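Structures for review follow.
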Structure I
């Protein structure tokens, strides 16, 4: 059963009980309650007396029920609450099955996909894109709630925890969205989580998938984007696989060939001369599309000072980064240097 459906039930109990009542998972974290301020907190850290009960005899059930108050109060309250929740669970079993279905699917288990999808009313041929959201495990329950609020799931969208520190958001589209639209969704999620939880998540966007058979590729490309982005785009925490073109190309090349290329463009002696300030200047110059005036303004330096720095880079490397071809060579060399450093770190 979806956590959001559990919470809707407990919302109905908000005015019925002064006592705190709700569900907690196998990590002892409150996932739903008639007192929303408890959600995301560890039950053992809360300062009140409570009694806990299993929801059913089924060991696969992920949640348990807690009730604040005396044993007599719990004895009266729990049977009715448990019966109501189990009835909701039975009616919503398809949601549980769908979550499990997609978890299996993105892991690459296609064996049951096509015959099971119709019984779960899941369209086979649909354009979908997988978002992977990484953050600390303690914030997963609240992050799920926030994502549902800032990027509400529509029919045929699915949001679920896939690991202790990972949330998967599968969003469907009528037509292939532009990169700007995907970044807008990711930014909404990131801003919502940062505002509520004071934690900046890392978000990756996978490649489009047109049917269930290729959905695992969308997930895997999102994970790939996380790995590539953390090396090349460390100023950002949102990575889209489809916009990591040069970076993806570099990571697919053999390390020895990358070393050879870097040595041809910027040998070790030259690299030693390029200090952090010089590299930061070049990066800013690239960020402003080789525009000297805008770059100087951003760096709070005189235009002539920037020209002097670019002239010095040309003297050191033989590359005039004011020219597109030389700038491209220098940019690729910078990316390869980052890649090789990360490879040595691994």
Structure II
């Protein structure tokens, strides 16, 4: 019977852990802890002897993509569907300029979360917040203020699913939206597929485009070496192959090709650029600056998005460059082979 020891040797020690936090959230007795940026069991517990929950919760141990696609979409992805299965792809941005100023690109994820919360379709969301030093950290957002405070991409690993048990048990949330990178989305779908005890609380999944995730320490070291203190960073963005660090007074531009050493090792084996298993996928590639590219994948995702359009929460137009999205998806899929 595989247990934590096997999870440690097969996944964590081999550098395959994506630090999603699912294994810690799955542990019913809280024996697993998040320590020094990874899942650790500080003490060997008798209750762990016949328990394989943490091992089974990890999508890296067994991920049945075809079965999961069948459950979500009713069919498998065809080889020529470069960005995965979807119903519609558009460019969009939030209508409220106050939100647009705080959010990343078009502010679409923030707008969707605010709408879902306002309409009581969710009572909270797990997403990526940050510390004052720009370190990504998981957050359970239960109010519009908390959602807006978490707006903007952090470009670093955050164990967002770490907060799932806290959200359901401590915060008594019954309807949760998960926001995360492709690795988070895969982890969520794996938990749903394997009938994880808290999976029924997950009602909506928003995925973010991802070329690769930066290790926090490597990224901060790279920024600091170029004269910007981490405490001064107000926003980070990527545009036209340039990594941009915004402070109150300056803007640091770093060619994206110079950030390759910042990438997390596990990203080298990822084949998913556009979060192909989400209800809605969002990113900047394929749209002009100030807009987001939105891929509506499930019937539920398309229905929610259409309501935002109808009620004027979002402005939409034809996607500028769908081929760019397909190209990046193909490249990432090929690199993972």
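Can you tell which of I, II yields 21 when relative contact order in percent (Cα under 8 Å, 6 or more apart) is derived from it? Working shown, then result.
Numbers: I: 11; II: 21.
For relative contact order in percent (Cα under 8 Å, 6 or more apart), the value 21 is produced by structure II.
Who wins on FRET efficiency 1/(1 + (r/R0)^6) of positions 26 and 266 (r between Cβ atoms, R0 = 35 Å, to 0.05) among I, II, i.e. which is largest? Walk me through the intermediate numbers first.
Numbers: I: 0.10; II: 0.95.
If we compare FRET efficiency 1/(1 + (r/R0)^6) of positions 26 and 266 (r between Cβ atoms, R0 = 35 Å, to 0.05) over I, II, the biggest value is for II.
State the single structure among I, II that was used to calculate FRET efficiency 1/(1 + (r/R0)^6) of positions 138 and 154 (r between Cβ atoms, R0 = 25 Å, to 0.05), giving 1.00. Walk me through the numbers before you get to the answer.
Details: I: 0.30; II: 1.00.
The structure behind it is II.
Looking at structures I, II, which one was mean projected area of the Cα convex hull in nm² calculated from, given that it came out as 22.4? Walk me through the intermediate numbers first.
Working: I: 22.4; II: 16.5.
Comparing all candidates, it corresponds to I.
Upon calculation of helix-only ellipticity at 222 nm (-39500 (n - 2.57) for each DSSP H run of 4 or more, over all residues; to 500) from the atomic coordinates, which of the structures I, II produces -16500? Mind dumping the intermediate values first?
Numbers: I: -16500; II: -8000.
The correct label is I.
Can you rank I, II by distance in nm of label points 7 Å out along Cα→Cβ at positions 42 and 226 and just name the one with the largest value? Don't jump to the answer; show the numbers that get you there.
Details: I: 2.3; II: 3.9.
Biggest value here belongs to II.
Where is Cα Rg over 2.2 N^0.38 Å, for residues 18-129 alone largest, in which of I, II? Don't skip to the end; give the middle numbers.
Details: I: 1.34; II: 1.47.
Result for Cα Rg over 2.2 N^0.38 Å, for residues 18-129 alone over I, II: largest is II.
Of structures I, II, which gives 1.08 when Rg/Rh (Cα atoms, Kirkwood Rh), for residues 250-305 alone is computed from the coordinates? Numbers along the way, then the final one.
Details: I: 1.12; II: 1.08.
Only one of I, II returns 1.08 for Rg/Rh (Cα atoms, Kirkwood Rh), for residues 250-305 alone, namely II.
Every read-out reported here was derived from the displayed coordinates using simple, explicitly stated rules and does not represent laboratory data. All values reported here derive from a predicted model rather than from experimental measurement. Cβ atoms are built from the backbone, for glycine too; each structure is taken alone.
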